[in-house]
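K.L.:
Next up, some structures in structure tokens.
Derivation of every value follows stated rules applied to the coordinates shown; laboratory data play no part. As the structure is a computational prediction, the values presented were derived from the model and not from experiment. Cβ atoms are built from the backbone, for glycine too; each structure is taken alone.
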Structure P
Amino acid sequence: MPRAVYNGALAILLLAAGILPAAASPPRGIPQLRIATFNCSLNRPDEGGLVRSLSTPDDVQARAVAEIIRRVQPDILLLQEFDYDARGEALRLFQTNYLVAEADGLKPAWFPYSFVAPSNTGVPSGFDLDHDGRIGGGGDALGFGEFPGQYGMVVLSRFRIDTTAARTFRKFLWRDMPGALLPDDPATPAPNDWYTPEMLAVLPLSSKSHWDLPVIVDPKFTLHLLASHPTPPAFDGPEDRNGRRNHDEVRFWSDYLAPKKSHYLRDDAGHAGGFAGKAFVIMGDQNSDPVDGGSLHDAIDALIRDARIDGSFVPRSAGAVEASAVQDGANASQTGDPQFDTADFNDRVAGNLRVDYLLPSKGMRVCGGGVFWPRQSDPTAKLVWGDKPPPSSDHRLVWIDVSADGARCLPGNDPTASDPSHPGH
């Protein structure tokens, strides 16, 4: 079952300290919302490592991640590659030691509500899924990871998450998706046989999980967060097992939204069928660029162009354009517009790509947004520029501002701004 966490004790402490506004309930009317997704790379190589890292306010990477969040000030935030622990200790420490603690005059980022749940990453399958001749290790887990919960997800929100109506699809089997692109063993004449029937009986579609989380923004307005983090389409062989799984993990949302296609889906509580709400935003690191990179592009292209989705606004940054030019390598042969890139990958192999998405449903007006990727000359460049390791993450925080009623935008939002790397709120 999903584990939902309401940080009630934290909220009380913040109220007492004067950090959290007393009126934490949704305001009257339907507000403009800032929604963000961030593959923050707060993962550690061993179980419990993230808790140890965050137990003091001295972790340099966590400070950089937190500063980005505090500068953008989202109302709803999906973090990926945040190691899961059943008690939610890492999340509590990140909030208290990094998001709301005193920090160079930065405004605290308070989130009284959160949601965490188990991930398939690092959960042993009992089979040699990667065909390396041995059973064990990240390649043989239900989702790649060296321990259960590595590279997990968490949602932080300033509005109440309706956990009783939340749906998770962590256990849905890949084989049960109609037309699944199951990988083929090129060494045999049989089709789609990389995995044996016994393997397919335990192998889920989702490498982490797929979540449908209703957020009560206003008594008259509920926004569903459709969150996921598909496996990267790499680190495999000619069978393309990761590329094919990535394709079907992305395709999941197209099927979930389609009444005539979603009948086969069953969530972890045993409830069948697809989306039953109204407003939604698909969010997360989909690990698939629409035109560049090694993914099977048709799944992400179909999602962006879905009739129920407004994919017309694409967050961008000036820093991504600069990075593509100065890093060269694989970037030079790409055909996609670099201003839309959201991740800074190895320039000898993949180059920079657009892989992190916020795709709202039609009917919500996008008032602005961007990618936190400033130019090198900017004072905040130290938060993202550099590598081995990067200061924060190889991904960038992506945000959009939306007007839930489809009509009103707050003054100062300009979706056509030349450099949206510095958000106002």
Structure Q
Amino acid sequence: MDNAESSQAQCNRNTSGAKDNPDAFLEEQAMQERLGQIKHKIIVLSGKGGVGKSTVAVNLAVSLMLAGKRVGLLDVDIHGPSIPKMIGLENARISVQDEVMLPVEKDGLKVMSIGFLLQNRDDAVIWRGPMKMGVIKQFLKDVDWGEMDYLVIDSPPGTGDEPLSVCQLVKNADGAVIVTTPQDVATNDVRKSINFCRQLKLPVLGVVENMSGFVCPKCGELTAIFKTGGGERMATDMHVPFLGRIPVDPKVGEACDEGKPFIHHHSRTETAKAFERIIAPILSLSEQEINVSAAKTNNKEEGTVMKIAIPLAEGKLCMHFGHCEQFALLDVDKKAKKITGKQMLTPPAHEPGVLPKWLHEQGANVIIAGGMGQRAQSLFAENGIKVVVGAPGDAPDKLVISYLEGTLVSGTNVCDH
């Protein structure tokens, strides 16, 4: 029996004997109740250090948040916690309320790390396995994460104490995202992480090939300073999904040093778009919930009362919904084909994922737009809002009546980003 199997067997024995120990049973029950409030748990792993695993974890968490999800980010790298620096929380400290730790929040993202507990950021944590297991258990059991859609767990490289503890404690995790760089020296070690997941029966959601080529900051040309494709070939050989490539981009390193998540502040770059493509399979974990939400929305639309949102500029339909000055939100009686009410609302600052969530909160069922990219359309769908694109630049009342009467003429989608 190898080390991973031996440790798993020991954990199973401890769990099976928990009911014989009242304290252990209550502790286990409390942890599972806490984790039961989190719909999806994603563990970010790598068999090799220096491959950008924490960078992927941070931007994965922020991408999910920008898609309108409630997200937590847990850093279980006990000896080298880098998440606080990357997220701009280097000097943050946790608070305790009713003997429960509260995660630090940044722009809606809940974050927990051993870095928040150190008196000095340069302090070395010199712990053996049982102490690390204990603090990870505390992060899962004694932190008030609340109800969340996703918990992204950033684990240190390798297959040692921390990743093993997380996989044993987080029962029914959705799976692992494995990060590598293209070189053989990295992929050879990362193969061990995939086998680690298989031995612990943790699904592998896919492999990310990081630092795959270099994006010139001046001309935008992609140059293969390292060979590319190694991560994809390894994923094929190991029969696991390949999620995509992320190029080397100087702005990623700058963003990490400045504590500004890259995808939040450079959302229009090719590298950010690569991150967005990578999270698509992660978002699909919520597909069943989305389908239920869409079914409810369809039922609403089949009824008589609806709210239709129109992005406006100078009183008429704005061709690019994200650049609009105002939104007209019209209450309509679908059966009578008439407008029953109208509000003029000023939208929040345009960032990826913000407007779909905001309009959902306003009760919108439909948005009529001149143009909208596929990514934005999917975000509206996830928020239960039907999208009509290619509408002409007319007044909102005219557009809504045409829509209700089935005479709205839609042309080319004038925006595809």
Structure R
Amino acid sequence: MTAGSGLFHSECMHNSRMFLCTLVALSTGWLATRPAAAADCAALPSPVFVTGSTAAKPILVQLARYLGSLSAPITIVYQGQGSCSGVDAILSATLLQGMAAFSTWDSSGTEVKCDVSADAPVVADIGISDVFASTCFSLSGGLPTNVSDFLGPVQAMTFVTRKGSPELSISAEAAYNIYGFGNNSGVAPWNDETCIFKRDALSGTQQMIATAIGVPAAKWKGTATTGSSDLQNQLVGATPAEKTLGILAADVAQDNRALLNILAYQHTGQTCGYYPDRDANSNEKQNVRDGHYAIWGPMHLLTRIDVNGIAVKRAAADVIGYLAGTKTAPAELDLVAFEAQHHVVSPCAMRVKRDRELGPMTPTSPPSACGCYYEKMANGSTSCTPCARTSDCPSQTSTCSYGYCEASW
């Protein structure tokens, strides 16, 4: 065992069942000057105003390309601000405005800026968050009756070290002491706050991990960073390697495996640490999908609804339907493959669900399960049996879905 083992570390790791999920922190930002050609966002074809989590940007680009190519195009207009800002935009109808502060994309995926004038501000149609609304704000009575939270792809949050660290795992108890007490954690080698990195209280990553380890997001010890990229850069530059520790969404961490190590995580009540994936080098999020890896949550798509529970803006309902997996995507919009290759989990690939932040997990059986296809797209191979119809499957308890025999739960 390494220096960080002992009381606060897992005594074992299941190399065959390790899970991951992440989230990208990308910011559209504000430009110092307004481009002369910036369009009026509200004048674009069927604009759907989306704001919140910066991690949602890659999948929004993919969806925007398809929706923009339709004969009756829908334009996704996006402003990345952070998860809790996305929640607030819907709950408080906070006005959006800014010169060239919004992103749209054409059918080729080219990003174009547009303006929302201060003279004609708009309210968001969809607020995207990496965490439940109640994690951001006190909602004793739950969401207002005219707001609904639709659940999209699942993201995992991870603890990371820089390459060169010998540490392999971390427990909830260790993380509680490290981020709760910093230099006085008593958890070697993570007892130097200059090498321990955090985000901020509005970060979905920090909010979710805070719930997991029991340290309020606003009370964390460690060196502050301005976003995922800044955290990664500071962590990679810190020495010695064995003292480094940070938090990142799984997608960011996995995209930077050449520089970072993802730690297996042992949640309270577990006897071993688990990666998000089967092992430290795979991509299929097996331990997220079946519930062995604990720190995960769905993308939250908040919107105002009518008395029938449908999004007030019908174009927003289409955007939500594709992201939540409740609207069948055409062949040219293969979101399962896209999500697998970008390290988030499609709803149809999950075998567990939860209804509150880090709450108990219960089994779920998606109507069109895609776990085998997701694994093939994530890892390049799967042990599942290919099929064209259910009669091709060897077991009466399996169904042909997405071209593979999916076992029923």
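K.L.:
Say we calculate FRET efficiency 1/(1 + (r/R0)^6) of positions 120 and 224 (r between Cβ atoms, R0 = 35 Å, to 0.05) for every structure; which of P, Q, R gives the highest result?
P.N.:
On the way: P: 0.95; Q: 0.25; R: 0.45.
Across P, Q, R, FRET efficiency 1/(1 + (r/R0)^6) of positions 120 and 224 (r between Cβ atoms, R0 = 35 Å, to 0.05) peaks for P.
K.L.:
Figure out for me which of the structures P, Q, R the number 2.6 belongs to, where distance in nm of label points 7 Å out along Cα→Cβ at positions 56 and 328 was derived from the coordinates. Intermediate values should be presented prior to the final figure.
P.N.:
Details: P: 4.2; Q: 4.8; R: 2.6.
Structure of origin is R.
K.L.:
Out of P, Q, R, which structure matches 21.3, 64 when Rg and Dmax of the Cα atoms in Å is calculated?
P.N.:
The correct label is R.
K.L.:
Also: Among the shown structures P, Q, R, from which was the value 0.95 of FRET efficiency 1/(1 + (r/R0)^6) of positions 112 and 200 (r between Cβ atoms, R0 = 35 Å, to 0.05) calculated?
P.N.:
Numbers: P: 0.25; Q: 0.95; R: 0.75.
Going through each structure in turn, the value belongs to Q.
K.L.:
If distance in nm of label points 7 Å out along Cα→Cβ at positions 312 and 368 computes to 1.3, which of P, Q, R did it come from? Display every interim value, and only then the final one.
P.N.:
Numbers: P: 1.9; Q: 1.3; R: 3.0.
Answer by label: Q.
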